[in-house]
Structure 1
Amino acid sequence: MSSLDNKKQFHAVKVAPQIDNHLVVAGKSYSDYMIEGRAAYIYDSQILQQRVEKLKQKLPVEIDIHYAIKANPMPELVDFLADKVDGFDVASGKELLIAINSGMPVEDISFAGPGKSVHEIEVGVNAGILFNLESETELERIVAASEKFGIEPRVAIRVNPAFELKASGMKMGGGSKQFGIDEEKVPHVIRKMNELGIDPEGFHIFSGSQNLRKDAIIESQIKAVDLAIKLANGGLNFKKINIGGGFGIPYFIGEDELELDEISENLSMLDEKLKTEIKEAKLIVELGRYISGTSGYYICEVLDIKESREEKFVIVNGGIHHHLAATGNFGQVIRKNYPIAVANKMESDTLEKVNIVGPCCTPLDIFAAKVELPSIEIGDHIVIFQSGAYGYSASPHDFLGHGEPRQLFVTGN
């Protein structure tokens, strides 16, 4: 039986291009990009571009599409997206510099996240980017920076809504959260901003991430726009309403691609509704994982193979220190296998059940448990698909001192 016909295999693996049984990335065999002894993340610009084009084809033209840099802040990848999306959203001072250096107009860069330092705020105010306000303390620091530089600050309010995105991977809103300002406290903050002579530019309302249920996303978007209209109370001429993203990508067996048609129809309806209440408001969707996630491959080399009480363990030169999420230690409640294959044996008539583990001295260092793959030998390469988001930058590279993986952004022929 061919590994690609195995019903337990992942869709991402089934459709992966290959030449002579080798995985192909951007028109070349993956092996052309590898250096012996080093694992690597490889990001395919062609897939990235196709992802953005799909969004532009599916979503209403009136909706702005922003890329959340925290999903993958590799500078080359961010630079590539700078003229393909409508804006960047950052979550740290380092990401802010990457965004500014990309060529994205500063008026289309926004900064969200609790605990912005005084230095980060000063850099942002001086640059002219938009702050998504997280607290009253942050407001005071923004005002101080604006007075220091003699520059009028740009501020929106990040709202912690009472609702949350159902069935999302991580809850970013609803209940008690470190993110944003509770919706019931927003009117007080608006009054304080008015007293300080600052006109709010809009709202940022984001309630969850990694969702594959279109009905849950639609419900969340409706509630976000209704909340923005309620909080504006007819007296504010807001310019931007960022309702976040939450669009997920399939990682596990049984998961399907998110359907965008009904989401698009709903966004079109919400845009019309919003403009009747807040005439100049631009509706923004902020997507990170959905844009970059499918473009990335993590590839590592087989160092050893051993058996323990009738189970086979394949030990590779990468692991939890390179790709925390793929080991299940980045928010998963139950550990599941990411899409995985043998990069130099994409098809085989012989399958075996193995465990793929890393070199780190912890039982948490496991990429795949009891997965069926072609017969593996030392020197083969293992590839983990869907690795373009929350991979390299979300992993503890210094853990046990095993070294970092390489990162490559490839553009093809």
Structure 2
Amino acid sequence: MTDLPRPDHARNMRIIGHSDQGGRADGIQVMVSDGYAYVGHVYSGGFTVLDVRDPRRPKFVRHIPQPRGTWAQHLQTHGDILIVNNMKDMLRDTNMKKADDYYTGAIGEKVDLSGQGVEWSSGIRVYDIADRANPREIGFMELPGLGVHRVWWDGGDWAYMSSLPPGFSDDIFTIADFRNPERPHPVSQLWLPGMNTAAGETRTWDPKYRYALHHVIVKGDLGCGAWRDGGMTTIDLSNRHDPRLLAHVNTAPPFAGGTHNTLPLPGRGLCVVVEEAVFDNQADGQKHTWVYDIRVPTKPVSIATMPIPAEEDYVRKPGQFGPHNIHENRVESFQSEDVVFVTYQNAGVRVYDIRNPFRPEEIACLVPPKPRKVMDWRPNRPQVVDTTDIFVDRNGLIYITDMNAGLYILEMDAP
């Protein structure tokens, strides 16, 4: 076995395995199922399959491309099914030359959707992974417009996704009937008031903000939605054909916005809300990971924020400093309502003990070294760690992706 990369900083965690993913070292969302990891890409296109049955020696298996001009950076697994998003590759859009173009304002006002079906694929692709090493496409659900950004599906009859259909200012909430994975179909939509431009709605917020659904995480009949600069929502899903908004809370302004993940912890009546840092050197402000009390879903109340990494001046370090993703407690993964795992981009991964939700404590962390090369083909991007997504398996092994450095597999000391 080759020498493993040495972390720049670690406490109560260690690297036990690493893969450059067959040379496509850029990674966004990662899912692990029965000893195989599936990684979506943002620069390389498509997704990659890795054999991680021996986590100390992960092996590249294959790369599965998607249609030309299509992003497939997010995916979901449960049982023998894999769902992969399809949306326009925004880095290839002529109106998206810099991060400001994507993360500020309404995407629906910037992107020409007339080429959909020719220049990119828009919807979700469904694969049979009974043979984990060899995904076999069995279904495609087309959604007109920009495409599907992210999906939440944890088994069951319904898939929940963010998508941008024609006539809306940005990504909204769509529910699909998934009882037949070979023929999923949409059944309902929900959006924030002001987003349905085709119906004559007008925004009430500053146009510099991006009100857009990143995704909804569902536990039972409650959904918690992350709307980027639009804050967080709680949603009644007792009728999947008619989702109902229960509450909408937005801290931006005065806080910096960028709500990215909203993880309900139903056994404790809590929700962990992660904001995404999107600009280098914290140019978009300090992003937080919040703890909300949602015992009364119609009245979420913020009660704490997670500690911010401080062992180094990460603001001055190149790249993006702040949270990005959270381990989302899927049925087939490690589940805890006391321990929370959050990726922190140039500050690696952070693990928090929230047994006292008013006083969260960091109990472990690891910052990988800078990547050997930069996969980001845009000019002048820094050669720096960018820990992006995280999945924790039932055995407690931690899988993290990097935008430039591939997949790391970590162990953590028992809390």
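Derivation of every value follows stated rules applied to the coordinates shown; laboratory data play no part. All figures in this text were calculated on a predicted structure; none of them were measured in a lab. Cβ atoms are built from the backbone, for glycine too; each structure is taken alone.
Values as computed for the structure displayed
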item	result
Entry that produces 29, 63, 8, 0 once P(r) over Cα pairs in 20 Å bins from 0, in percent is calculated, selected from 1, 2	2
helix-only ellipticity at 222 nm (-39500 (n - 2.57) for each DSSP H run of 4 or more, over all residues; to 500) from the coordinates reads -8000; which among 1, 2	1
For Rg and Dmax of the Cα atoms in Å, for residues 195-258 alone computed as 15.5, 54, the structure of 1, 2 it came from	1
If relative contact order in percent (Cα under 8 Å, 6 or more apart) is computed and equals 22, the structure in 1, 2	1
Parent structure of the calculated result 17.2, given that mean count of other Cβ atoms within 10 Å over residues 251-258 is the read-out and 1, 2 the choices	2
Origin of the derived value 24.6 (mean count of other Cβ atoms within 10 Å over residues 67-74; candidates 1, 2)	1
